[in-house]
Structure P
């Protein structure tokens, strides 16, 4: 299968069927020759990252919208326009390859349409781009509702934040510091020709100059290193688990933070890894086996602890709640298309429900770390502030840190700040 045919199938799964990019891409990527897989990925990620802006440009060159059954042709046009606008492929090659894609769809009429539209884009692309960029939301390829929410929350910082949300994220590693120093691992990488820089504020993090295949990382299969954004690596040190403590990772899958909690304490923790989806616990199991650590894996709804919790309370709870994931859009651009404004109140209600339900499971003197990869105050500081107001046994343990920005409760990291994804942290103590 050609890289463009595979990319088109992936885009249709996302745009037509509502599948996530991480679910849709792997199957089709395996059907492409290894040398072409980078192009397939670039076309998928780029077309979704810039979808709204591309669609706005395309609309100006279409006499009427294509019918629903011709969404494959619309996707081919968007992909061709992305390649012309954002990649180094010569225009004539993009036009030819995209027209060939139209032929492969067995829609002969589409070949003429593709040729005509992309030739107009060749002539008029710069002027059309300036027209659509008059709208800041379109310029940043964000839905109106999300841009408006970000603007309300961050004011003058919104433009810089949106640029960071569209930037290519770095590949960051987490070194297991109980099995070797970050400096030693950096030297191992350099001996393999891989350049990496220590993260200024995260002692376990190394940021690679260029991404590499996971299999190429020395010690990966032995749990010496994992792939994890620097912002996510803050969770384990912030929760500050002590050897022998009972710990609940309440929304554990895929298990990166579960593994880090155990690494951080040298494995001497009694950890319960909970997730509402039994199938996703397999990823947790794989991570733990790779690191050679153990935890109790439990399938259950964190908001209904009567169905799964037995025994003593927990000394620490990591509550990394389901959220809009707006802070990781640079890694998952399909979020722009799959998330809706109406999702945010529902997510905030679920987050508050989880927080209320799990709080009674925390021992007096214990600590709960509330985490999201969201940029939206409704899911973050506002949720935590309301809980603190309603729950007399809870108080905030303020985070004094050189990263992020203080909120009415907790700290917010914006996408791109110090090379990190957008994360929110709040640390709560039980009296």
Structure Q
């Protein structure tokens, strides 16, 4: 307790710095995964992708980031075992942030698309198991998270597969493909608007003082009604944008003309993916930071649950945007152009499937890996055209980087934990 009272401000300052560093790493690596499909399909330029991500990653992290944050913070380490030594939990969370951020910086410099969720979870498990006690880790929760790493690519891949099949059957495989694209794409746009509105209303606005419980009907019914309207607004706006698409000379139903229509749709799915990613993965940066804030401000009390300060989410959101703007282009090149050949129609299916999976995870409080989700979605789109459409060596290299990430985060975390413990006594 004396360490917390004597060095509380210093520990909190380090937590903010390390949390910002971690959020920067997420922006440099994981946001690149989220926007890589848009750039790879040439629906957005790199500068446009950074602008879209900056806006919607920030909104997702701030408006809808609180639900997953609590899962990461209190789900992996059993706080009841640390009531007599809260400083160990502070050292551990600092070490976990610094370890995961360091590994993400190394991976981003090399252009490796690694999982930030793997990084931070591995780091937390590493310091807890080695630095405190094997019993300090809630292995059941870790098992649930590990299972989600398998489920998320399977789920997103399946959704992407059937989305692209629907696109082929409704639009691409017809002689009047351009007219059918203008007819059916607003429906897909409505789905994007409805999905993002639902998760925002149900989970995201509680900590900024906005609820949908008021009035008649249940919370879900109220949110669904408002989301129907939000989806309709997006669809109407999208339909207006589609009418303004300039048709290239020649056959109006040519592949180029049809893909230009899907390019408009990808702008909407890119916004959805950025929002969904910000809402889910901000937890990786601010979860440990929130735990440190709780302990230092309470004078050393380890609580299983505490309010999340708004400025903690702002730190995470700002760091994510800065990471993408400064270093994200490296991983974008790997993800967007090396797994499979992407066009706007294929990229749309992959992005919407990945966004749906991530939003679902955020709404249920289950931390998943956006990297796994997006790669699974891109694979699903590729497999819809046959195995030969997927560049398997690239996929193998990505999976290898995933396997290395967890032990790397755990090892670095253990090292940093003992250094911090030695420095502060």
Re helix-only ellipticity at 222 nm (-39500 (n - 2.57) for each DSSP H run of 4 or more, over all residues; to 500): value -26500 computed from one entry in P, Q; matching entry is structure Q
For the read-out log10 I(q)/I(0) by the Debye sum over Cα atoms at q = 0.09, 0.16, 0.21 Å⁻¹, for residues 257-416 alone, a value of -0.39, -1.07, -1.52 was computed from one structure; give its label from P, Q. Q
Given a value of 2.4 for distance in nm of label points 7 Å out along Cα→Cβ at positions 249 and 353, calculated from one of P, Q, which structure does it belong to? P
Going by mean count of other Cβ atoms within 10 Å over residues 41-48, which of structures P, Q comes out largest? P
With relative contact order in percent (Cα under 8 Å, 6 or more apart) derived as 41, matching label from P, Q: Q
With distance in nm of label points 7 Å out along Cα→Cβ at positions 297 and 337 coming out at 4.5, pick the structure among P, Q it was computed from. Q
Mean projected area of the Cα convex hull in nm² - highest-scoring structure of P, Q: P
As an exercise: distance in nm of label points 7 Å out along Cα→Cβ at positions 81 and 169, calculated from one structure in P, Q, equals 2.7. Which structure is it? P
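Read-outs throughout are calculated quantities, based only on the coordinates presented, and are distinct from any laboratory measurement. Keep in mind that this is a model prediction, so the values were computed, not measured. Cβ atoms are built from the backbone, for glycine too; each structure is taken alone.
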